[in-house]
1. Comparing FRET efficiency 1/(1 + (r/R0)^6) of positions 196 and 260 (r between Cβ atoms, R0 = 35 Å, to 0.05) across 1, 2, which is largest?
2. Comparing distance in nm of label points 7 Å out along Cα→Cβ at positions 156 and 300 across 1, 2, which structure shows the greatest value?
3. Given a value of 36, 24, 20 for semi-axes √(5λ) of the Cα gyration tensor in Å, calculated from one of 1, 2, which structure does it belong to?
4. Comparing structures 1, 2 by mean count of other Cβ atoms within 10 Å over residues 276-283, which one has the largest value?
5. Starting from the value 1.6: which structure in 1, 2 was distance in nm of label points 7 Å out along Cα→Cβ at positions 92 and 324 calculated from?
6. Output the label of whichever structure in 1, 2 has the greatest value of distance in nm of label points 7 Å out along Cα→Cβ at positions 180 and 220.
7. Taking helix-only ellipticity at 222 nm (-39500 (n - 2.57) for each DSSP H run of 4 or more, over all residues; to 500) from the coordinates of each of 1, 2, which one would give -16000?
Structure 1
Amino acid sequence: MDFDLSEEQRMLKESVDRLLEDRYSFEQRKTYTKAPDGWSRELWQQYADLGLLSVPFDSKYGGFGGGPVETMILMEAFGAALVLEPYFATVTLFGGCVRIAGTEAQKDALLPKIGEGKLLGAFAHSERNSRYDLADVQTTAKKDGSDWVLDGEKTVVIHGDCADKLIVSGRISGGQRDKDGIGLFLVDAKAPGVTRKGYPTQDSLRAADITLKGVKVAAGDMLGESGKAFPIIERVAQSAIQALSAEAVGGMQEMLDITVEYLKTRHQFGVPIGSFQALQHRAVDMLVATEQARSMAMFAAMMVDEKDDAERAKAINAVKVHIGKSGRYVGQQSIQLHGGIGMTLEYKVGHYFIRSTMIEILFGDTDHHLAALARAGGLIAPGTTA
C-alpha cells in the first residue's frame, strides 16, 4: 500500500504548514482568542483564498475535490497549531451534511459560499440529555401546510454563536430514541424564534446553546428524505471522528516535541533531565503512542468512505478508542514530565492536553466506542487472521 502523498497533497500540506507557521505562534493565538468572535476573521479569509475551505467539496461547486486524506492533512496541521477558527464546524459538520444529503440546488447555494469564506455554519444536533446517542432527539418538527415548525433546545453547538446558518435535527415521528423519524433542516441563525447563548469552551473555542420556539422552515430547506436523517447524521459523525483523529495526532506530535525539547534543556543535579534513563523511556513510550495514533488516523482516512456500513462503523469505533487512549497517555506524560509549569495556562503544552481531552469526548468517549466495538464483535472477527 502506498502511503506517499501525491504532488497536489504535498502542495496542500506545504501551503497550510507555511501559513500556520507564519501566523499561528502561541502568542498570536492568544491575541486571536481576544477577538470578538474568539478567532481571526482575517485568517479565515486567508484560508478561503488558499482554497482550504473548499477542500472536501466537488469541483463543480468550486471545490478542491479532495477526500479524507486531504482532510487528514489539514486537520493534523490545525491540531499542531491549536487553530481556533470554525473549520471543523463549518466545513466538516455543516458542509458535510450538505455534501452528503443536500439537493443540487442546496449544494449550489451553500458550498461555494463556504469555500469563499462568506458563509459560516454549525450543526445543531446534541441535546441536554442525549449524551452520545445520535438518535436521541426531542426537538420536534411539525408540519405546517407544506412547511415545518421546529421547537426544542440544542446544546454545545460548536461555533453556533457565530454561524450564519444552522443545520438542525428535529423529530418528525417516533419515540425519543428511535432512529426512524428524524429530519434535518436548514435554518437561518437569525430567524424569528431562534435564540443563541454563546460561551467559550475549556479548549478556548466557542459553542452555543440554541433554543428554537416556533421556528418556521420552508419545505425546500429540509436536507434529505423526511424522517430518514439518521444515516446522514451517522455518516457526518463518522467523518467528524476521522477529522478529529487527525487533529489529535497533530496535537500529540507537538506535545511530544515540546516535552523532548524540555528534557534536553531542563537541568537537575547539574545535568539535563533528559539524560535520566527513566525519563528517556517515558519519552519513547510517548513516541510509540503518537505513532500508533497516526496509524489509526490513516486507517480512519481509509475506512471513512467504506461502503459496508458495519465495517465502517467498527473501524471508526476502533479509531476513536485508540485516539482517546493515546491522546490521554501522551498528554498526561507531557504534563508530568514538565512538572508544575505544564499546568499553567501561560505554557502551551497544557493547552494541547486540554484540546486532546475535548477531542476524546466529542462524538462519544473512549468507553462509549469500546462498548460499541465489543457489541459489534470487535474489529477483527474471532478465528480470522489480521
Structure 2
Amino acid sequence: MSRKILAVDDDPMNLKLVAATLGKEGFQVLTASNGREGYQKAEEILPDLVILDVMMPELDGYQVCNLLRKNPRTANLPVMILTSLTSVEQKIKGFDAGADDYLAKPFAPDELIAHVRALMRRKVSEADVESEANGKIIAVFSLRGGVGVSTLASNLASGLALLWNEPTVLVDLVLTAGQTALMFNLPYRRSWGNLARLSVEEIEPLVVNEVLLQHKSGVRILASSPQPEQNEYLTGEKVNHVLRILTRQYPYLVLDLPHDFHETTLVGLDIAHEIILVLSPDLAAVRATVCALSVFETLNYPKEIIRLVENWTFPKGGLPRNDIEKALERGIDLQIPYASETFVKAINLGEPPVFSDPQSPIGALFEDLAFLMSKDTHKKTKPQSPTQTWLRVIRRFQQRQAKKM
C-alpha cells in the first residue's frame, strides 16, 4: 500500500508539481487548496506526511501546523513547511509551530524527494521503537533437499494472508538460488541483495519495506538475491535485525530455510515461534530428520514448537508411518499426499494451489494448515468480516466434528 501525502497550497501549479514529483516515486498525493481544508483533510484521512505552504487563505501554514499539534489524532503526523519565505525568523516560526522540516521554494524534485523520504524513515523508525514485536514467526526447515520446503512455505504464507486478510511476509533465507519469487511468478526486482552491503544502522524499517515484493494474495516476499555473491555480505546480525523489524509491522512471517545449520539459518530457527520440520517417507529423509531433532535438542528448542510434516514426494513405496514415528520417537502432525502434477504445475505457473485452487483437496489442506499455525488470539476469535478462506476452514472443522459424534 502506497504512503499517503497531503499537500496543502493555494497555488494550483505548486500542487501539480508536488503531486507529479512524489507520484512518480509511488506516493499517493492528496491535495487541499487552503489551510482550513487542509486541516480538515488531515484529521479525516490521517496521511503519512503533511506538506504545508505558509501564505494561504483561511488559515496559514503555521496556524494549520499548530492545530495539528494540538489535536490528539494528528499530533504525531510529520509536517514539512514548503514555502518561499526563507528567512531565519520564518524558519524558527515554522519549527516553533511544530514543523519537522522546512524546504524553500523553488525546490529541485530530487531535493523534495530526499526530504520526504527522510521524514518517512523517521516516522517508521519511531513507530518501530515504540511498538512491540507481535508478529508470529514460522520457520519451515529440513536437512534433506527435495522434500518440498519452499512449496510448503509459499502455500502457508499465502494461506495465512488469505485467511486473515492481512499481509504475510515470506522470507527466503536460501541465500544461494532461493526460489520464493519464482513460486509467485514475480521478477527479482528487489531482494536481500539490496540490503546486503548496508550496515545494520542503515537498514531502517522503510528501507526493508521498499525491498519487499508484493503478490496479489497479500504475501510480501523478501526474495533471495539472484546474484548469490551479494549474499556474502549478509551476516547473522543483519538477518536478525531485518526479521525483528518485520515482526513489528506484520502479523506473520514465514521463513523458507536452507538445508543447513549456517549462521543465518540458525538466526531464523532461534527467532521462530514454531518450526515446521519437513520430511519425505524415505530412509535418507528420516535420518536427516533424526539429525535435525538432535540438533534442536542440543539448542534447547522446546519440543512443543516443532511440528513434523510428512510430504509424499513419490507415488508409492515409502516407509510406513508407524515405522517413521517409531524411529523419530514422536508422531507426525500432518501428511501431504502425493500430488506431483499439482505441485509441478504450481511451480511452473507461479501459482500456489492454496491461492489458485483453494477448494481442491491440496488447497483445502494448506488452508487448514494455515489456521492450525495461526496465533491463538486469531483462532479463538471470529473475524468481524470473515474471509471466504476462514469460512471454508470453519465449515470443514464443523463437518469433521459432526462425523465424530
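1. 2
2. 2
3. Value 36, 24, 20 for semi-axes √(5λ) of the Cα gyration tensor in Å corresponds to 1 out of 1, 2.
4. Checked 1, 2; max of mean count of other Cβ atoms within 10 Å over residues 276-283 sits with 2.
5. 1
6. Biggest value here belongs to 1.
7. The read-out was computed on structure 1.
The numbers here are math on the coordinates, done by the rules we state, and not lab data. Predicted model only: the values in this text are computed from it and were never measured. Cβ atoms are built from the backbone, for glycine too; each structure is taken alone.
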